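Derivation of every value follows stated rules applied to the coordinates shown; laboratory data play no part. The model shown is predicted, which means the values in this text are computed figures rather than measured ones. Cβ atoms are built from the backbone, for glycine too; each structure is taken alone.
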Structure I
C-alpha cells in the first residue's frame with residue numbers, strides 16, 4: 001500500500017507562496033525552516049541553503065523550497081521538485097528500486113536519514 005504524503009516545489013519568495021498557497025488555496029503556513037546547503041546539494045543538486053515552508057490543511061500538504069535564485073537552479077544546476085510517498089516496507093521498497101535500476105539517495109540529516117528514489121525517467125520521490 002502506498003500513501004501520498006506531499007508535493008515538494010520551488011519558489012523565489014515567501015510572498016509568492018503566501019499569495020498562491022495561503023491566500024488563493026486557503027492553506028495554513030508553518031514557520032520557515034532552513035534546509036542546509038549540504039542536504040540541498042546531496043538531494044537536489046542545489047548548492048545553497050534553502051528556506052523550507054509548508055502549506056497545509058487536513059487533506060493536503062505542499063512543501064515549498066524558497067530561494068531568490070531558485071529559477072537558475074531548476075534545470076542545469078538542480079531541481080527541488082519531488083513527490084513524497086509512504087510505503088509499508090521502506091527497506092524492501094528501496095531494495096526493489098535498486099534492483100530495478102532506480103537511483104536511490106540516502107542522505108543523513110541530523111539523527112535521521114532522508115531517502116529519495118529517482119524513477120527510471122528521473123522523477124524524484126521522497127520515501128517514508
Structure II
C-alpha cells in the first residue's frame with residue numbers, strides 16, 4: 001500500500017506513461033471534455049482540489065520542461081495568483097486560449113480538478 005506521494009492509482013498510471021516531451025493537462029472544473037484524451041476527474045467539491053494543489057503534489061516526481069497557459073489568465077487573475085503558478089513550474093508561455101486548446105488533443109492525459117480560478121488551466125511538457 002502506498003503511504004506517501006500520489007495515492008490516486010489513476011493518476012499514478014497516467015504519470016507513468018508520460019515520457020520525454022509528452023504533455024499533461026491540468027484543468028479546472030469547467031474545462032471542456034475531450035473524449036479522445038484519458039481524463040482523471042478528481043473534483044470533489046467546489047474548489048477542492050485546485051490546479052495549484054495538483055501542481056504541488058506532482059512537483060516532487062514530475063519534471064516539467066515547458067508550461068503553457070492562456071493569455072486570459074493574466075487578465076482575470078491578480079499577479080499574486082500568477083506568482084503561485086510560476087513558483088511551481090518552469091517559465092510559463094502564454095498564448096490565446098484558442099491556441100492553448102489546440103495543444104490539448106496531443107496530451108497523454110488530463111487531470112480535471114474542481115478549481116474555479118478563471119483560465120487556471122495549464123499544460124505541462126515533460127522534460
(request) Looking at distance in nm of label points 7 Å out along Cα→Cβ at positions 60 and 116, point out which structure of I, II has the largest value. (result) II
(request) Rank structures I, II by relative contact order in percent (Cα under 8 Å, 6 or more apart) and report only the one at the top, that is, the highest. (result) II
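For which of I, II does helix-only ellipticity at 222 nm (-39500 (n - 2.57) for each DSSP H run of 4 or more, over all residues; to 500), calculated from the coordinates, equal -5000? Don't jump to the answer; show the numbers that get you there.
Numbers: I: -5000; II: -7000.
Label of the source structure: I.
Thinking of I, II, which structure, once Rg and Dmax of the Cα atoms in Å is computed, gives back 13.5, 44? Mind dumping the intermediate values first?
On the way: I: 14.9, 44; II: 13.5, 44.
The read-out comes from structure II.
Can you say which of I, II returns 3.5 when distance in nm of label points 7 Å out along Cα→Cβ at positions 20 and 84 is computed? Write out the running numbers ahead of the final one.
Working: I: 1.8; II: 3.5.
Going label by label, the one that fits is II.
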